[in-house]
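Alright, structures below, take your time with them.
Taken together, the values in this text are just the output of simple stated rules run on the coordinates, not laboratory data. Note that the structure is predicted; figures quoted are calculated from it, not measured. Cβ atoms are built from the backbone, for glycine too; each structure is taken alone.
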Structure P
Amino acid sequence: MKLYGIPNCTTVRKARAWLAAHGHDVAFHDFKKDGVDAAWLRELIRETGWQALLNTRGTTWRTLADADKAAADNEAGAIALMLAQPSVIKRPVLEHAGRYHVGFSEDQYHAIFGG
């Protein structure tokens, strides 16, 4: 099991705290320090769709130039942007039992882990 994200992200911190409180040992992949692998990103997009991954509500998105935002209106453009600016990837991404889960809510994690 692996959790992907940025450690100072509030939602990532909530997910890590929930996992720890429920006894789940999880490896953490820091997008800022460890980067984002293009092959991994394409695999993730095959399962979730690029639209689910592109965080258009965050600070990074709001600070992008309009041209960069416009270029991310299709899968290829979104992938290029996510590789260049990993902070626009919605987080956390949980890899568990061969599946990917994007975002965090207690209800979502209870459903994933059964309980």
Structure Q
Amino acid sequence: MPTDQKIDYLELPASEFDAVQGFYESAFGWSFTDYGPDYRAFTDGNIDGGFYKSELMSSTNNGAVLVILFANQLEHTRERVISCGGTIVRDIFSFPGGRRFHFADPHGNELAVWSDK
């Protein structure tokens, strides 16, 4: 149920919906709903979002918001991202409060995974 004044939905660009869907299903267990040739929605069980048809990519290099996922086992998640077709953009590093890495999905969108472990 939506909560007043809280982030409710995220959208990312993608040109090959099947590729990004396969990646996020395999790497993170997300579920998808196909809404035709220009949109594919997802849920991770906590937040909903979608991929819209575009050749553009979401990256911190061009000022995009960085979507950050949490993982209990950071190294295991890093290996799963790689084995599912993601590319490491910035390897594991420490920051105040934890550690994280950045990756690009098959479309080239940059996201990150962090852990406090």
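Side notes on the structure shown:
- At a computed -5500 (helix-only ellipticity at 222 nm (-39500 (n - 2.57) for each DSSP H run of 4 or more, over all residues; to 500)), which of P, Q: Q
- Once distance in nm of label points 7 Å out along Cα→Cβ at positions 4 and 28 is evaluated on every structure in P, Q, the highest one turns out to be Q.
- Source structure of the calculated read-out (relative contact order in percent (Cα under 8 Å, 6 or more apart), 25) within P, Q: Q.
- At a computed 25, 14, 12 (semi-axes √(5λ) of the Cα gyration tensor in Å), which of P, Q: P
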